[in-house]
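No lab work stands behind these numbers, since they all come straight from the coordinates. Predicted model only: the values in this text are computed from it and were never measured. Cβ atoms are built from the backbone, for glycine too; each structure is taken alone.
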Structure I
Amino acid sequence: MCLDNNRISNSLYTKFLGLIVDNTLSWKPHIDYLINKLSTSCYVSRSVKPCMKTNAIIMINHSLFHAVMTYGIIFWGNSSHRIQEFRMQKKKGN
């Protein structure tokens, strides 16, 4: 496809305003990104748990994951792929 003699390539997904949007609007790449962030947050929380107070661990979780997860949830929150991310988040709380 060309526009003003410039070739436009097709991509499977793109990051736009912090949200990863794929070409079918399924939000799967964005939710996969969130799951990776949640895994990192879980690892860090477990690693520092023996030497930090609960309030500090909660603050670390908010800085690593919570803000990223809640940003744009109004768009991707109805995706069928969201269940995987929300289940993992529930496991983290246990």
Structure II
Amino acid sequence: MKKKKLTFNGRPVTVSKDSYQNNGTLAVILTYEDDEDTEVITVNLNDPLQSDSMAYLDINHYPQIEKWIQKYNLGLPMGVMQRSGFCQYPLYTLFI
């Protein structure tokens, strides 16, 4: 598992790469260093475009996540959106 140390919402976090158990696609996890709480910033939509380097960002729970990814140069938008429920999620190639 690859890790990077950054800041999210003013708190130090470790960014790690993992995979969803049901399909092996990319899951990105933030672990807060001050209390070890974790947050998964991607969503698993079981879409064929998901892979070990492309994932949908969870803008429903983290509306600022696209700006954060771009600020740290962690990924690029692919110009694809996928709907689930009432939300549309952007697909990103992630460099994590």
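Brief remarks on what is shown
- Of the structures I, II, the one that 16, 54, 28, 2 was derived from, the read-out being P(r) over Cα pairs in 10 Å bins from 0, in percent: II
- When helix-only ellipticity at 222 nm (-39500 (n - 2.57) for each DSSP H run of 4 or more, over all residues; to 500) is computed across structures I, II, the figure -15000 traces back to I.
- If you line up I, II by FRET efficiency 1/(1 + (r/R0)^6) of positions 14 and 62 (r between Cβ atoms, R0 = 25 Å, to 0.05), the top spot, with the largest value, goes to II.
- In this comparison of I, II, the computed figure 8.2 for mean count of other Cβ atoms within 10 Å over residues 6-13 is attributed to I.
- Structure from which 21 was derived, relative contact order in percent (Cα under 8 Å, 6 or more apart), options I, II: II
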